[in-house]
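Visitor: The structures come next, written out as C-alpha cells.
We did not get these values from a lab; they are worked out from the coordinates using the rules stated. If you're wondering where the values come from, they're calculated on a predicted model, not measured in any experiment. Cβ atoms are built from the backbone, for glycine too; each structure is taken alone.
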Structure P
Amino acid sequence: MKIPEARYYKKLSPERLQCALCPNFCVLAEGETGRCGLRKNEQGTLFALSYGNTVTVAIDPIEKKPLYHFLPGSRILSIGPNGCTLQCDHCQNWNISQQRAAVRYLDPPQLVDLARENESRGVAFTYTEPLLWFEYLLEAAPLLRKHGLRSVLVTNGYLNEEPAREIVPLVDAFNIDLKSFHDKFYRDYCGGSVEPVKRFIELAAPVSHVEVTNLLIPGLNDSRKEVEELARFLAAISKDIPLHISRFFPHFRMRNREATSPETMTMAYETARRYLDYVYIGNIFIAGTEDTVCPGCGEVVIRRAGYAVETVGTGGICPGCGIRLKGVWN
C-alpha cells in the first residue's frame, strides 16, 4: 500500500510542520496528525495517510451527487475516504467523516479496472471530503481521463488557492457544497470559513463543469436575504451554474432542530430563480422543481422523478427553441 509524501506543507523547524493544503493550516509536531486525521508528521515529513484508502464502493445514479447537467441518467462508480477538513454539526456522514471506518485500498489502475467492470462513465470521489485525497487525485484523475473515463468531485471546496489551481483542470465535474453565504455560520457550525469555498467556486466554474448545493437549515441559513445573496454571488460568476437547494433533516449534533418546511423550500426556489437559470429542490418532492427547464422558452428538457430521468430531445438541445443548455450531455 502506497503512503506518499504529502504536497503543500512547510517546515517550521526540524520537528514541526505546517500543512498548507486547506485553510486550517494545521501545525504538527512529530507524530501528530491534522484536524482531518489523514495527514501526519513522521520524522519531519508530512505523509498522506489516506492515499487510495476508500471506506465505501458503490454504483450510484449521477443525479445522486447531485449532478443534473452532467451525463444525466448515467450511473457512476462512487468512492470516498475517511475524514474531512470541516466538522459540521449537521453532517450526514459523520460516522466516516469524523470517525474512522475500515478501508479498502484501490490504486489508480485498479480504479480504472473497477469502473470498466461496472460499465461506469467514470468515478465520483464523494461521501466525505475527497480533496483530502489530493495526491491520489493527482494520479487517478489523469489516468481515468486517459482511458476515456470522467472524474467527479463532490466536495466542500475548502482548499487553499494554490492546490485548487492544480487540481481543478484535472476534474471533469464538481458539486460544491456552499453551506452558507456567511462566515459566522461556517465558524459556529462547521469549524471553518466561507471565503475559501467561494474562491474555489470562482476558480472551478470557468474550467470544469460546476454545480452547487446549499442545504437550508431552519433559523440558521434559510432567510430570503441569504438565499438572494448566495444566488447573486453565483450569478455574478455565471447565471447558468445549477443550484441545488436541499432540505435539512435532523442529524448528528443537530438532532433536535426541525426539518426545513416545504414553504421555506418553495420560497428559496422562487428567490434563487430570479437570478439563476437552473435551480432545483432536493430531499423533498415539490412538483416541477426537479425538472430542467429551458431558460429561453420554458420548455421542459429533462423530466425527473427521484433518480428516474426522461430526456426530451437530444444532447441538451431544447426541443422548443433549439438552444443548447448548459451541461455535459454525452
Structure Q
Amino acid sequence: MVSMSATPELRHLRAFVTVAEELSFSRAARRLHIAQQALSSQIRQMEKGLEVQLFQRTTRKVELTQAGRTLLAHALPILKSFDIACEQTRRAYSGEIGQLSIAYTPTVAAEALPKLMLEMHRQHPDVSMRACEMWQAESVAAVDEGRFDIGFARCPKIRGDLECVSIREEPLGIVLGSAHPLASTDIVRVADLADETLTIWPRSLSPGFYDRVVEALRAHRFDGPIHEFENLGSGVLFSDTAARVKVAECRAFSVAFPRQYESLPPGYVWRALEPAPTVPLHMFWKRAGGATVSKLVAVARHVSRRELWMAPEPRGDDGSLVAAPGTGTKGALRALPDA
C-alpha cells in the first residue's frame, strides 16, 4: 500500500502523462515549459515514491513499463476529472451553472414568467430553475428569509435586505359577465363602475397590489363595495366559486391584465379601462444573492427591453434621466447595471 507521503501530486501526474504521450523527455519538457532536468527529477521522485520503474530509458528511446502503462490508464481519467471540476467550479462562481428558486404571484404565470425562464434557459442552459406560485406577501417573506432566491410580484411591500426593480408596466382591465350592460363597449370608464362591487384577492395576501388597484379606482369615482376572494387558488377569480358566480350574474366585476388568462370561459368578457391603472411588475432578491441571481436579473433586463415592457425613459430638457415619482432611479429597470 502506498503511503500518503508517497502519493504523486497532480503536477507530477501531469508531467508523467506528458512524457508518456511524447515518449521523449526533451519534447515533454518543452510542452510543459520546464527544464528537462526538472522534469526528469519529478519522474524520479514519482518512481521512488511508488517504488516502481515507470519508463525504460535508453539513449535512443523512452518506453513505458507495464507499471507505467497501468498508471497512465488511471492518470488520464483522474486529470480529466480534475480539469472538469476546476472548470465547473469557475463556472459556478461566475453564475454560469447552479440552481435558482423562484417565487411568483399568479398574475405573472401566463406570460411574463414563461418568457423570462425560456430566455434564461437559452442564455444559461446549465442553470436549473424551480418556480413556485405564491401570493405577494408570502413571496417577499420567502426571498427575505432565504428560502427562495428571487421573486416576481406586483407592487411588493419590500422588507429586510432586498433589492427591488420594476421590469414591466402593464395596464389593468376588468372582467365582467357577458350580459353586463357595460360589456357592450370595448372600453369601460372607471366612473361607470361607481356603485359596482369589486371582487378581488384579500389585501393581507397582496397588500401592495391591492392598494394600487383600489386607490386607482377610487381616484376616478369608483365607490362601490369590495368583496375579497374566499378560495385562493392559482386561477384567481375562477378559483373562487362565490366571486365567479357574482361576476357571471353581473352583480360584481373583477380585475385582470390583458394576458392574465389564456382564455375566458363562456359567459365572461375582458374589457379595457379608461383611465387604465398601470401596475408594475417587480423583481426582488437579496443584495448578496450571488452570481446566478445576477444572471437572471440581467436576463430580465434583456427580455424587458426586447418585449418593450417598460415605458420610454423620461428625460428632462437637457437629456438627463428623470426618476419616476416616488421611485428614485432604483425603482426602475433602467437603473440596473449593464450585464
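Visitor: Distance in nm of label points 7 Å out along Cα→Cβ at positions 19 and 131 was computed and gave 1.3; which structure, P, Q, did it come from?
Guide: P
Visitor: While we're here: Using FRET efficiency 1/(1 + (r/R0)^6) of positions 83 and 219 (r between Cβ atoms, R0 = 25 Å, to 0.05) as the calculated read-out, with 0.30 as its value, let me know the right label among P, Q.
Guide: The correct label is P.
Visitor: Follow-up. Of structures P, Q, which gives 1.9 when distance in nm of label points 7 Å out along Cα→Cβ at positions 35 and 171 is computed from the coordinates?
Guide: Corresponding structure: P.
Visitor: From P, Q, which structure was helix-only ellipticity at 222 nm (-39500 (n - 2.57) for each DSSP H run of 4 or more, over all residues; to 500) = -6500 calculated on?
Guide: Corresponding structure: P.
Visitor: Once relative contact order in percent (Cα under 8 Å, 6 or more apart) is calculated for every structure in P, Q, which label goes with the largest value?
Guide: Comparing P, Q, the top value of relative contact order in percent (Cα under 8 Å, 6 or more apart) belongs to Q.
Visitor: Thinking only about distance in nm of label points 7 Å out along Cα→Cβ at positions 59 and 211, which of P, Q has the largest value? Kindly include the intermediate steps, with their values, before the conclusion.
Guide: Working: P: 2.0; Q: 9.3.
Once distance in nm of label points 7 Å out along Cα→Cβ at positions 59 and 211 is tallied for P, Q, the winner is Q.
Visitor: Tell me which of P, Q gives 1.28 when you compute Rg/Rh (Cα atoms, Kirkwood Rh). Walk me through the numbers on the way to the answer.
Guide: On the way: P: 0.97; Q: 1.28.
Computing Rg/Rh (Cα atoms, Kirkwood Rh) on every structure in P, Q gives 1.28 only for Q.
Visitor: Work out which structure the value 1.6 belongs to, where distance in nm of label points 7 Å out along Cα→Cβ at positions 99 and 299 was derived from one of P, Q. Present the calculation step by step, with values, prior to reporting the outcome.
Guide: Details: P: 5.2; Q: 1.6.
Attributed to the structure labelled Q.
Visitor: One of P, Q was used to compute log10 I(q)/I(0) by the Debye sum over Cα atoms at q = 0.16, 0.17, 0.24 Å⁻¹, for residues 163-202 alone, and the result was -0.45, -0.50, -0.81. Which label is that?
Guide: This figure was derived from P.
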